[in-house]
Structure P
Amino acid sequence: MSLTRAQVEQTAASIAAMQEPSGAVPWTPGEHTDVWNHLESAMALMVGGQRDAAERAFAWARASQRRDGSWPLKIVVGEVEDHSGETNMSAYVAVATWHHWLVARDEAFVRLMWPTVRRALDFVVSMQLPFGGIAWSQEWHDGAPAKVNADALLAGSSSIYHSLRAGVALAELVGEPQVEWELVGGRLGHALREHRDLFLDKSQFSMDWYYPVLGGAVRGPEAHALVAERWDTFVEPGLGIRCVSQDPWVTGAETCELVMALDAIGDRARALQLLADMQHLRTDEGSYWTGYVFPDDVNWPVEQTTYTAAAVILAVDQVTDGTPGADIMRGTTLAADFAELGLECGCPSGGASADRVAGVAGRTT
């Protein structure tokens, strides 16, 4: 079971209804906005025919970006509650902008967003750690960047890998190649494929399980093997997937992200089944409960979140090829996988795209 076009539009309208006058899209009305989930909602609004609302969301992102390229971690109705800059969240503007390009083919919009994307990814690549992962955040004090939290999150770095491929695609579109992003991406991809033990251990969260596949760093037989490793730990047949391995709680956003990861590696039957399984979270108004505690037969938390609705829309778009944006997680329109160059782990450097990186470097020197 998937959704009809009318149902997708109804769900997009439920997101638009929660958008603040500033353009910010909070998790729920009165709750906080973070730029990653905000931009995911902008992408879903584009798919669901709410382009004006989507572009107000992009305008908010341009206006709220800080001089170092980051965004505050948590903003509540225009007031910053957590000033920290998270790398994963900042990087995602590249994915959202490339998605807009796929859907609308509006080059003027891409050029409008390009300075924001460039600042964001320059901030992110400056946070790469010696083993290749990306430091997960930087604190702010007295209105300025401060201590870097120098550990890397596997899910966050996997999403950054996806963002770097989108960023390099945008750079090529606007004619401003970014060789440093490609070099950082090569080292990051290697870490995600070969050194997952060096990231912070968050293995109780399902996101750490499937995100290396969703972000595109792990593909082919290795991706299928990675999915198989913890399928029985997280998947609850007929309901969706657990957010946390030890809790009897399935969540819609994580389920839909796994749907997209499965579809990206050709596992369409299970992708479609999981998408159907999570529809018990849908309301008559087209919004979605965040999750469901199955021993108690209750939706929890008692909220319908924009990011859950957005994940549903993007998953439906992908499995139905509803818009050209359906490729955003499959990644065939993104920049090629990055060459593994300049590794500091002692592994041999290489990769199919090494010649491509060298060629770009030659054009820019």
Structure Q
Amino acid sequence: MAEKRNIVIKIGSALLANQDLLTPRFGFLQRLMEDVTRLRSQGYEVILCSSGSVALGLRIVGETPETAGVSDKQAAAACGMPLLLNAYKQVGHEFGIEIAQVLLTLGDFEDHRRFLNTRNTVHRLLEAGVVPIINENDSITTEEIRVGDNDRLAAKVAQMVGAKDLIILTGVDGLYDRNPDDSEAQFVPEVTDVSEYMAATQGKSTLGTGGMATKLQAANMAQEAGCTTWIAQGEVDRPLSTVLSGERRSTKVHANPNPLSGWDSWIANRLQMAGSLVVSDRALSCLPETKVPITRADIVSMDGDFTRGDVLHIYDKHGVERARGLSDFTSEEIRVLTNNPDTDADQLLGYRTKGEIIRGANLVPLETRHLLWDAPAAIA
């Protein structure tokens, strides 16, 4: 039997929920799960990242996509999740597929211990022949602590499980070099550098939270972890296998041939910014060939309140992001260290330490292949 190969499938809300009735689209689910069965028979381990719970719950709480606020969407997610899972369960039963629900929050990706625990759960489900259906826990998340879109959530899941393939099913057949409504828009079949197309990706769907921009951000996260991404229309027969076989057109975002290690990928691919540093030219002069520790003497300025173990975004004096790294100190401890440069770090903090803000082993230089983050206004 062929070696098992993990594949992550992201399904948008507009495919799963009828836009007018806000009810499950069983016809689409039938085609999807039939194709999941086909992939499993070919040796794929399938993980679904499914939107739809908020859309399916809006009618129950008496709201529409246009009128719903944050608390309305949280309540709708709580109402819609049983409907979504029941629909998957009903259709999956026809094909002998067992499903499991995995609800995640931002912290499950950004905290490394929780990241590993989540990965172990997903792997155990796959070992048991169960299809994990993963979604953000929208009933409890707020804007400050949410992943924000299931495109990037799917990319983080792909990174987590070491997937080689990520298929993002959506309402269009892929990426265009400008708004597809433009008569001169050209379809883009293959992408290596997603940054070339970010300006052409504004807008989002009525039911979903992400547009083409989030799909390219997700593809960039995936390609840096060695995963190829396809962006494709979901409203077809065999929506998955025809993409992988090349039978219909889609946009293929190539995996980087030299992917980051699992540790470096976890550090480099962030969903939110915990904090940031502007550092001296000395600390950045050796990058990317050599990683040198960042010390308090290198820090020009700092932004954010963070804790030990958070990943910081590292900028040069011109506001260009150059690296990301794991902080050995809280933001308050760093302030104490930088405000007292002539006092021994052990004496200031009350415990023995080398005083390295970010160790060289925990620093990941960002090359041109990464999408960079703008510096916060406080340090730009």
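Values in this text are rule-based calculations from the coordinates and carry no lab data. Here the structure is a predicted model, which is why all the values come from computation and not from measurement. Cβ atoms are built from the backbone, for glycine too; each structure is taken alone.
Given a computed value of 14.1 for mean count of other Cβ atoms within 10 Å over residues 291-298, which structure among P, Q does it belong to?
Working: P: 14.1; Q: 19.2.
Of the structures listed, the value fits P.
Upon calculation of Cα extents along the principal axes in Å from the atomic coordinates, which of the structures P, Q produces 58, 44, 40?
Working: P: 58, 44, 40; Q: 70, 47, 41.
Answer by label: P.
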For structures P, Q, which has the highest computed value of relative contact order in percent (Cα under 8 Å, 6 or more apart)?
P
Quick check on the output: 3.8 is distance in nm of label points 7 Å out along Cα→Cβ at positions 131 and 195, derived from one of P, Q. Which one produced it?
Q
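To test your reading of the models, identify which of P, Q gives -15500 for helix-only ellipticity at 222 nm (-39500 (n - 2.57) for each DSSP H run of 4 or more, over all residues; to 500) when calculated.
Working: P: -15500; Q: -9500.
Checking each candidate, the match is P.
Of the structures P, Q, report the one carrying the highest value of FRET efficiency 1/(1 + (r/R0)^6) of positions 11 and 283 (r between Cβ atoms, R0 = 35 Å, to 0.05). Mind dumping the intermediate values first?
On the way: P: 1.00; Q: 0.20.
Max of FRET efficiency 1/(1 + (r/R0)^6) of positions 11 and 283 (r between Cβ atoms, R0 = 35 Å, to 0.05): P.
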If log10 I(q)/I(0) by the Debye sum over Cα atoms at q = 0.10, 0.15, 0.17, 0.23 Å⁻¹, for residues 163-274 alone is calculated from each of P, Q, which structure is the one that comes out at -0.34, -0.71, -0.86, -1.25?
P
From the coordinates of one of P, Q, FRET efficiency 1/(1 + (r/R0)^6) of positions 99 and 323 (r between Cβ atoms, R0 = 41 Å, to 0.05) came out at 1.00; that one is structure P
